[in-house]
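Got some structures for you, see below.
Readers should treat all values here as calculations from the given coordinates under stated rules, not as data from a laboratory. Predicted model, so just to flag it, every value in this text is computed and none were measured. Cβ atoms are built from the backbone, for glycine too; each structure is taken alone.
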Structure I
């Protein structure tokens, strides 16, 4: 269960002609992918709701806290991806450092992250499509609601991904250009309504929730342990907000899953990861400061507040449609890159035998068409029929768990394989990885107890699948049996 797959073996497996991915991507393509997946609905909706309901004007500080945690983890991802340029991201890294069982756990975790992320964001895209069309793209089949807008998006993107990652990158570049233009216009126009008085108090006093008598599972784990109660604003609200807005950063790690399809990955993957994270952090902080400077955070309370709400208060009604167009472009690329990440993790697991080996077959275009089709169907069913509610927090906890293992893995691999060539090296090891672990663990600590319980159940299911199938079909297990090791 704790047998490791050497870095050399992982790299040799990439030459398998039946399971070989094409190397088409550059550092620019990876940066586009990073910005494409990170800048989505979060900047148009999550910013306003978090400011109005949890953090007040300090939402910009919450973004900084989340960005610091992501930045520390990004350094660790950059070293791993430049050292082990193989599809699978944290799954592959864990296989080389912690062994097969931990690799399975993180792979199972990433399946949760990407599948839920793809489906949740596709539903968000469908809602914005309804705003543009002035009618919701939902069919009522008896008592069942079918979101055909979300299903249509996943189907189209599935076809694009099956045709090749280079084509997907070009489509992403166009959509990224559109949403960045919309964001720039929002910041410039919004700044004309900026009032410094709206930023006071920067961290509003703590206020009990209206449903403060609700079950303890709706509190953050930190509130439960420290007796902070179920409250908003104040420092508890700010810390909880950092854990929530972290959802807006999810996806930069997907860049690492494309390492095997990148030209000169030792140089280009670190540039793609760190460059995209720097760009989006500046965008998030700028938008959140402009938003909370335009109107009082109290005007953004409720679950329906968006960036357009602030403009509507000032009578700028055209901003609503503009923001909806920007959100459609933004969410299209988010779904595409999360979809890509899901297929590449499953591809890596299938190539190792932990999932059915036939799924790792790549077609003439060098893409795992079978996995792309299966993932597309599963995500389409989830997005079409499931009402996720608070399940989106599961994406956060899954991502943070992966960040923790990758950060620890950097230290482990430095000691176990100091001879490996590294295109990028994390500075101040082990300090930076330790800080990354602490920052990510802290954000996990500020997620709800309910989310933790669901996460544990998902992991328990994964252990059953591993012992029932993965452990017995592992190719590494077969190689050891042949050599007698």
Structure II
């Protein structure tokens, strides 16, 4: 079928040599690792730790982080093989085009747009919350701003506008800004870990895994899909709570896949991409587990704040100056998360436009800055609008399901590419194929089933919209179709 036409690996690589659509290679392994840390360490460590501990897993929230890290680690190995084999912008979208075909690739690209656009806006809203809190503590009350009766989150819109300019001016500038901010937030996280050790009460770890219980948070459409499918009474805490918590804190690990979107701008992608992807994930996993153990040891999990658990834990033990530093670290952390999510979004859109599935004129690279400036501005404007008018709500879960879906496809794609292109040079290879990629796909699918029913419904609606757009525009404008010298009305002999 024409909708499953694949784009050869050779053609994908040739596309990167077109002068008007060629990104400049300026990133090293260190740049990629810092990018990964910059986007992974953010909302998850500063917000989700308290939220999941209080409502879902109890003190065992650290185990939720471990489960999510194992699943991400399996997927990361698959991403590393793909990225080192096909060093082209677009990440999971590009990998899918080479293995599954155009329509599945479009679905993945459309799915990644949901993941990154919403995630960028959600994190910008979280950034605004910390910024307002810090300004209030400093005695500065920011005035409210309304438009036609709607409250406008203008601090979030301003930070998105600033980051859009930085991204448009060049990938190297963005990497330098990211490095400075990452140093600040990692220093704050280490302060939390070591200072918090002095305030741990061992009694707060008991019971480490609270007994399972029904709660209003997991009733109705808020119940995990797997519990509904198998007739299990929706519960929080217990072993099921740990697994449900893993599906939520998975949001904290989103980012290592975005490192793969910068493949085309990496000086030595075959060597540096696997290092950047796996290295950033490993460092962040250690930080997450350490912070979650400290924060649930400082306060009973039932008393943890859902908005700023780290800062409020130090306020509870009479250390407001540390709480203020944490707010600064959170602002720094969330700044880089927004920037790199937007970077990933622009590179995925760039790849889709270059393939003709969206207007190809948008994929032209700025002659001076070497960035897809037009797409960067569009992504910036959309993120500004979303962050100015939405609230956090359940959007984090919608981002999670989009990411997990992409991970499933990439994991299966490794097996397919091994069968269809065994001759390709692979600088990094996943061990124990097909067992490990299958395990990665099944693990991601299981976490997807632990997300609420309402999240699945929203996800399916988004995919349906994407299908309509593909058949109205992408199918007839695909560059793969043009290369084959055919049209939908006159298929090739």
Structure III
């Protein structure tokens, strides 16, 4: 066990050996196809139905398609690093487990705590969005049923509660069943996306693509103080609408439409042949969604002039339905809403799946109560899944979403940076390890991934950074108050009795 105290690392061999520990063993039943479905399921959400049109109108014009390509390249750099790590350390926990093997226990705890932002908080925020779409879809079918009710003076979002309860039960029953359900729902939303593309092509006017990168316009400086980006706060630089700077800003924005592919890495321990299947699942799902995103953006900006996609003075944002309505295809709004509803369903499910696997790994290592790592007769971590279901339901059902989405973004990018750096560290410290997939052009690709993620983080608001730092500070307190003293790795190094660990598992 190299290192001690905060910097003690858990060897790759020990991480793999722990996967066979009685009572905490996960069932290996996923294939590369299952992982690809999970990746597509979590990445294609409501963003493709809303973000594409508004970003074209407000920032990039027709060049929003190029913005998606640039964002995909940045995302692919991190994806390559995830693929190498997941094929080398096929253990639940994703960035948490990878960091434990490279940077030590404290860094692993921090990244695990950080992933709560990405998965659990993201699940709650998306569940609230699902509830709003449910109300819209019901209204389009003539049922005016609000999904939020006031009970005893407290607003309760029963729509999101219903969704989270159903998905929690599904995840407890089995990962393979979850994959099958996800495949069906994903097929529905991909079908809607393909319908949008095929139907929209007939309304494309190539004149709308000119100019592809509109001339730059000085944007109105509305963001001040902590509401402006950290880059603007530090440099005093004000961005622009359209032009090259508008294109780069759009790339920073649409990058977040790709967030979620890293969930695939959390299921490595449940995969039959992780060395081959995990890299294929990560890179395959990223390739599929990139093609769909670029195709949709080309169709939408070809259907109407980009100036008609600007956000209205009353705050109304353009969506895919806006372009179809402008061409007299009003029924498409209903189809798009159904597709968005299906899209959000699988996003919530896969985010909850990823969160349960991260906390499962942390619990098995003793950084959280070991009893939570117990697996049930279905081979799933039923206890931790139930706990996550309750917490997500409370957050989604009783609290406003606010700016949770931005906190999800900063947490994700932080994880990307550590994983990319971890590839460099593990290549140097453990060159002997068998790697089912190797990142090409090391160290160029990992370094480029780190720089790309840092740039995107700088484009987030200073207020988001402040909230992120407060959350991280709380994580440090929890680590020193509980996790450090209960660490299984620490007890092994101090000659702790295994019997105590077994009691905790029970």
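The value 234 for volume of the Cα convex hull per residue in Å³, for residues 139-242 alone was derived from one model only; which of I, II, III is it?
Corresponding structure: I.
Name the one structure among I, II, III that distance in nm of label points 7 Å out along Cα→Cβ at positions 27 and 339 of 3.0 was derived from.
Answer for the origin of the read-out: I.
Which one of I, II, III has distance in nm of label points 7 Å out along Cα→Cβ at positions 67 and 91, as calculated from the coordinates, equal to 3.2?
Source structure: I.
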